[in-house]
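What follows draws every value from the coordinates through simple rules; no lab data is involved. Small disclaimer: the values here were computed from a predicted structure and weren't measured. Cβ atoms are built from the backbone, for glycine too; each structure is taken alone.
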Structure P
């Protein structure tokens with residue numbers, strides 16, 4: 001129902017503070033993963049009429065019983081999706097930084 005709001009919140013924070021995060025962490029990669037997932041999920045939720053163009057915008061918020069279900073979904077599915085994106089990003093950063101450093105050292109050795 002609103003599971004995409006959890007990665008959205010993190011994507012907003014990482015986008016706002018991207019210049020304060022060291023380049024070696026490649027925060028843009030995380031932003032692309034998060035924003036891509038958010039857009040895809042938002043479109044899917046619009047297609048299933050879970051996001052509507054009138055107040056309260058989330059169909060689950062019109063009924064208090066559905067709101068509790070929505071918050072539970074955000075806590076479980078939204079957090080799981082966020083952790084999956086962060087895990088993929090961490091692996092990408094680790095692999096890139098490990099092998100980029102290896103290639104730079106090899107180039108330095110060949111030049112001398």
Structure Q
């Protein structure tokens with residue numbers, strides 16, 4: 001199950017990981033974010049090469065602005081302090097689109 005991150009310190013620490021870290025930016029009021037909830041555990045199980053964390057865009061608004069997270073749900077992937085992938089838009093995302101995004105990051 002995806003762990004929730006609540007502080008900028010946690011975010012910055014995880015960005016430094018040598019394993020790719022996927023941040024899911026969402027909010028509990030966002031219907032397109034809630035749409036993903038039933039699929040997230042399976043996506044996480046299907047992608048053991050990544051560590052997954054959920055961030056509340058409103059709780060970490062300054063970081064969201066710094067990362068230019070303009071719409072949710074959105075995904076960013078970091079490894080060794082560098083952003084290596086981004087799936088950022090305000091559109092609803094399907095499990096298939098998320099998997100294709102993760103595959104593209106894995107191959108990069």
Ranked by relative contact order in percent (Cα under 8 Å, 6 or more apart), which of P, Q sits at the highest value? P
If helix-only ellipticity at 222 nm (-39500 (n - 2.57) for each DSSP H run of 4 or more, over all residues; to 500) is computed to be -23000, which of P, Q is the source? P
Of the structures P, Q, the one that 9.5 was derived from, the read-out being mean count of other Cβ atoms within 10 Å over residues 17-24: P
Between structures P, Q, where is volume of the Cα convex hull per residue in Å³ highest? P
Tell me which of P, Q gives -0.36, -1.10, -1.34 when you compute log10 I(q)/I(0) by the Debye sum over Cα atoms at q = 0.13, 0.23, 0.27 Å⁻¹, for residues 25-88 alone. Q
In terms of distance in nm of label points 7 Å out along Cα→Cβ at positions 1 and 97, which of structures P, Q is highest? P
